[in-house]
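A short reminder: the numbers here are calculations on the coordinates, not readings from a lab. Since this is a predicted model, take the numbers as computed values, not measurements. Cβ atoms are built from the backbone, for glycine too; each structure is taken alone.
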Structure 1
Amino acid sequence: MASLDVALITGKSSLQANQYRMNAIANNIANADKPGYHRQTAVTSSNTPLDRPNGQIGTGVHVESVVRSYDLALENSLRQAIQQDGRNQVFASKLSLLETAMAADGSLPLTDALGSFATGLQDLAAQPESIEKRSEVLGQATAVADRFNELTDIVTGLRDVISGPADTGILADQVEAANNLGTQIAALNEKISAIETRRFNPMPANDLRDERDAMVADLARLSNITVRELADKTYQINIGDRGIVDGAAVTPLTVSTAGGTPSIQWSDDNTPVDIADGELTGLIQAWEFHENVRASLTGFATELSTQVNAVHNAGFSLDGNQGGDLFALDNEGRLTIAISNPSDLAASTEAGATGNGENITAVWDRLHASNPALGDATIRAFPDTILNSVARDVNQAGITADGSAAAVVMFREAVNDVSAVNIDEEMVQMLEVQRSYQATARFISILDNMFNSVLGILQ
């Protein structure tokens, strides 16, 4: 009778274990399409056997735990790929937007305005006494100033969208997003630690771990992070050598533009954060790129006004007066026209020589002369030099972004091979569990008959 009891207990353990296994399979199928879900498996272990004179008798199995399919090395590789892709994608997108805004149809309006201005100078040199030609040149010079100011406004505006005055812009928003993720991860750390380290009935908090890992991946897209699991099952997440998350504690980040260039700082002591990857790095690099383009435009305007004014000052107006400045660059970097009377254009190299257009020709020559301050480019061609440089950088950034995106796909596929739910495999396992359950149920039915037989003999 005692042996039948043991057999019944063994059968019961098999039924319970198969029920656990079936629950795990059902949960996997239900979450098959959930991003970041890791397949779960009920792991069984043998129960303690009973000692008998002729040997030990097994007492069945029990579910020891339900574990996630998780490969730490692959997860870390995916996280690093996500960090690099975050930086590359945001950098490439901001540069592409800049190129499109600068030259929507493939050419710069500023270049076209400079071409018209240069042509107008040649026409005026041929007819220096013509008020009509003089008015045209002033209009063309005004168009150059307007197109320059518009281009500068575009570049400055796009730069400030990334990070503007009073710590506003996309960078500040993404820093706030990183802080929010840190807070949520810290809260999950507490929950996971409470479940997995409690004194009575500790168990793996698989769903919470999936949720935490998904947030860690989101944080990795924003910044370079290293993740370490502590003894209490919480994560310590560092950026550089300092932790943004340490168990349940969070040290927020903040944006500072005090030095001109935006930077990320720790909010508790305003020291710089060692940001080296992720979208935050890409945004800072994009801001610096826009600022360099803006500085190049300012350099162009400085040379345009300096060189043209130097020649114009040496000439004489239609009234025989000494020429003055044609262009003016104010403290805010905006280009304006310094004269309004067409007669004040200094076309002549000699006072009173109204038919002399040599000074205007000299202005044209200066526009087309190699300029060391512009990298030996000419003033006339320099806007296109800027645009071509931007186009080359956009192309390279796109290639880099495509490469990092491919790396993310590769590592994500590798992670999925280990962790994702395969419906076909789950169906096969379900059939195996079903057969095992049916066999166990048949076994218990036979035991029931045997019990009835024994009881019948005893009556």
Structure 2
Amino acid sequence: MASDIFMSKDTEKSLTKELEKEVNKKLLAGVNYRSGILFFAMSLVYPVFGLYLTPSIQKFDPTVELAQNVGYRIIFNTIPCLIMGGILIWSKLGTNLKTALNILMYPLIIHLAAWVYVWPLILQGQVELFYFVHAPNIFAITIWFIYSTPPFRVSIIMLAATVLFFQGPVIYVLYKGGAAPEILRLAINDSISAAVINIFCAVTGSNLRRRLAVEDVLSKNSTRKFLGAMVAEAIFERREDLLTEKRKKGFIVAMDLRGYSQLMITMQKEVFEAFMMEYSKLIYGASGRSGGYLHKSAGDGHILSFGIMNDDRDLSDIEELKWQANVAEDREKEEQVRKILDCLNEIEVEFEKLILKYSLKSKLKLGIGVSYGEVILKMMGNAEFRLEYDIEGKAIVEAVRIETYTKELFKRSDHDSVIVLFSPTSSTREILRQGAVLTIESGAIKDFPDLTKLIRLNHSVTTKVAA
């Protein structure tokens, strides 16, 4: 059992596609973050470089002023670097888009820097100016590769972008400026040598980071099994924002075994434990595969949520996007209902097999109540001993009370093994189409006297939906 939960260091070769994707995403995110820091550093380097380079430029063009040379570099280099640093570190853009911007903008900003007096003077025949900027340019490119340590594929794309947007134009400008063959050879040879060193250093560093990323992802994947995806993400990625108190709408599913207490007393201990182990694996497996989150488990009782324990941004606080938020909420509700039906389908089918296997057809029933509403996600517990990120709200109580009502329905219909009831707020067109409206007496649902209608799913309705 422990070997299934805690993966060994030799499991990198057997990473699943999803985990491999997560490792690659983590590596790219690291490349973007480090590049963002480098952009901020370069925003200071460019004006300092302007101060250093001005006397050299004035040897070829005495009319160039210090304020002009520094000012242009602040406008065309420092400001773009600050913007790119902010985008790569703090923006909510996707990892791939950030990577593309990083690869495109770094050599382009160096390209813009070269047009501040340097390339124009070289094109006028002042080729000797090349010697004053060649080493800093090579250094700026090399530090990009070595510090950001991109994987091999990304390194090749970065190299291609560097050749296309900077090193190629350098050779062209030198050629058009009438540079001697030895200067052209120097520029080409240094570019090739730097490229080889850059790729080697970047890939070597990236391979080391990959090993760390694999261990981190495998550890996070193991932790998910105990804490859930959101809490694991918050811990491993240091995203405290995920664990702040927030309100979200979603589905609550409460389920409970009817006849559990009697079964525990009368059934042979070893057989009972084996049954409960299989039942527990069924509930956890079905909820996990369908995208649900299991909050509470107390032997025969479980509380699941759908559409709550994820990191989706709330658009309703943005006036211009409120209508989009409403549309998105309706679509999300339909999507979560499909997931719930998939989950219940698997549970119903496998539960029937399980009770037949243990000869419990008439002795054990499964009641399920589903509600929809706003819940509060917040940290609960004692910081000194134990904390738990959990949910609370009226929707949870409603789901539990609806599930409790299935006890009355089981009394009327002994042949049903599973009864699923949806609250009116949790129903969608699909639920109304596949279920039947059940009218009940006022006060039949404890604490909810106004709840006089429920939707009962027809037997094996989820199988029909899945089909």
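Here relative contact order in percent (Cα under 8 Å, 6 or more apart) was derived from just one of the structures 1, 2, and that gives 12; the source is 2.
As an exercise: distance in nm of label points 7 Å out along Cα→Cβ at positions 289 and 337, calculated from one structure in 1, 2, equals 2.3. Which structure is it?
2
Source structure of the calculated read-out (mean projected area of the Cα convex hull in nm², 30.3) within 1, 2: 2.
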